[in-house]
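Each in structure tokens, the structures are laid out below.
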Structure I
Amino acid sequence: MKLIADSGSTKTDWRLLSNGGVIASFSTEGLNPYFKNTKEILEVLESEVLPYIEEVSKVSEIYFYGAGCSSESKNRIVLNAFKNVFKKAKTIEINHDLLGAAIALCGDKKGIVTILGTGSNSCVFDGYKIVEEQNSLGYILGDEGAGSFIGKQLMIDYLYGKIPQKLSDNLEKEFSLTKELILDKVYKQKLPNRYLAGFMPWIGVNIEKEHYLQSLVKNAFELFIGQHILSYSNYRGLPLNSVGSVGFYFQKYLKEVAEKQELTLGKVIQSPIDGMIEFYSKMI
């Protein structure tokens, strides 16, 4: 059996494959090694993953694609947790979520790959491997265009009184906001990036009738494209593909911003897991 996982900062999608078919499908919290250590990842595997697997010893291959898995030291944090649980597995591969996104979006074709979810990232894929990649700096220094970035800008504008009053009142009522609560969530609580990205569903409900929110999202996408996509050598010659809930639900605005830069928006999907299933099913 093969266990495949696509992990963002917020959620991990899992699929268990046997004889070319999916025999288990479930989700857990995100397993980003920048936010979780080996012990914490191990706890998630034991409490949230193992209940879906009847015979752990029969899992022979594991392919994990995760946000934050971009260096040997971070990958080892995840790998050590898997080794403790899946002791009979012959293959355990820990890869960056960008490669998983590239496989899901492009298959064996060339294209620009972007992740626009809780966090953001991008690369150029040649159909086999990643050939160009922009630095991903996380929610404090980067994540342009992502839910954490947009949510952060929303909170900054709210605290500085720059949101239209009616919309500000709606936001305050919906989330019981106070300055103290926001600062506590951002500076003292765990996973502030998820807290900030948690405002995206509210933005989605209100964006069509609020010019401020449209500008907020489009400005974030413009910054993302300017910082990431325009740095690639052949950006106008390749389709711009996107995976992640922010790119998926706000693709109308992503397309508008992309076309201003003479970019062609290609495939846009919410989650890469289905594309990964197709890829690994062929290998069984």
Structure II
Amino acid sequence: MRYGAEDRSRPLTAVIMRAPGPAMAKADPKDWHYGPGFDPARAEIQHAELARIVTANGAEIHWMPSDDDNLSDAVFVQDPSFVTRHGAVILNMGKALRRAEPDMHETFYTSIGVPIIGRLTGDATVESGDCFWLDPQTLAVGRGVRTNQAGIDALTDILNPHGIAVQAYDLPYWTGPAACLHLMSLVSPLGPDIALIHAPLLPYALWAEMDARGWTLIHAPQDEFIASGGLNLNVLTLRARDVVMVDGFPKTRALMEQAGCNVQVFAGDALCIACEGGPTCLTRPVLRG
């Protein structure tokens, strides 16, 4: 099997990425809610460095075409879909500027031989940044600005026949609808039973569930969370306790290293910090195995 990314006890072996390309080069930062550090040329370099780390650690990259299509946020390939051992689920974006991206993902999965097991439509919205696997049979989903109850219901209907349960948790308002607070802005798994969290905003019910399951929960420093807009918490797991993060947050890095993690870093100020998406957002795992 060449797809299935639920099990974080297994190494990342195949992933989708899309270079910033001409769409980001032409992006108006006001339209896309990008910060003052936004720099498309440097974003391209920083994205390439993340790709280098991913391939150097043994993962194959399936490159989604980076077209002149005015879809600047399409570089954040995490959000429009996710992949199970049964096939891919195509989602429906809560951010209006990103509504064309699921079509791209459906077409691309077909081109690389991954079947589609379901798709959200209409007013039902889910973004994959609001989803993470508590275990290979249980998907936690954050209900908030980008993911609504109709989307959660539709996702449940798609996954339940495959023996996958969906557990929903309410997200806080924080800085409001214009910004991007996903569930994975608050919890970032570093393996099958260890995660970096921002406890002050994490849904209590999710904290209690993870605690009951015996997860090791590392509390990210409050000051670095605020300084990064939550991006110090956006950590990509290459394999259990072997992770990649944006450079510049030494206290967060030290806490993960003290917990036995190997941490690699890349510069992300012009791409990740400015555009509100870290290494997890920039990658769509296709296979862990």
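Summary table
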quantity: Structure from which 0.90 was derived, FRET efficiency 1/(1 + (r/R0)^6) of positions 45 and 245 (r between Cβ atoms, R0 = 25 Å, to 0.05), options I, II; calculated: II
quantity: With relative contact order in percent (Cα under 8 Å, 6 or more apart) derived as 26, matching label from I, II; calculated: II
quantity: Of the structures I, II, the one that 37, 34, 24 was derived from, the read-out being Cα extents along the principal axes in Å, for residues 53-156 alone; calculated: II
quantity: Label whose coordinates, when helix-only ellipticity at 222 nm (-39500 (n - 2.57) for each DSSP H run of 4 or more, over all residues; to 500) is calculated, return -12500 (choices I, II); calculated: I
quantity: Rg/Rh (Cα atoms, Kirkwood Rh), for residues 117-196 alone - highest-scoring structure of I, II; calculated: I
quantity: Per volume of the Cα convex hull per residue in Å³, the highest-valued of structures I, II; calculated: I
quantity: Identity of the structure behind 3.5 (criterion: distance in nm of label points 7 Å out along Cα→Cβ at positions 181 and 229, calculated), options I, II; calculated: I
quantity: Value 1.2, calculated as distance in nm of label points 7 Å out along Cα→Cβ at positions 77 and 101, assigned to which of I, II; calculated: II
quantity: Structure from which 4.8 was derived, distance in nm of label points 7 Å out along Cα→Cβ at positions 37 and 237, options I, II; calculated: I
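We did not get these values from a lab; they are worked out from the coordinates using the rules stated. Keep in mind that this is a model prediction, so the values were computed, not measured. Cβ atoms are built from the backbone, for glycine too; each structure is taken alone.
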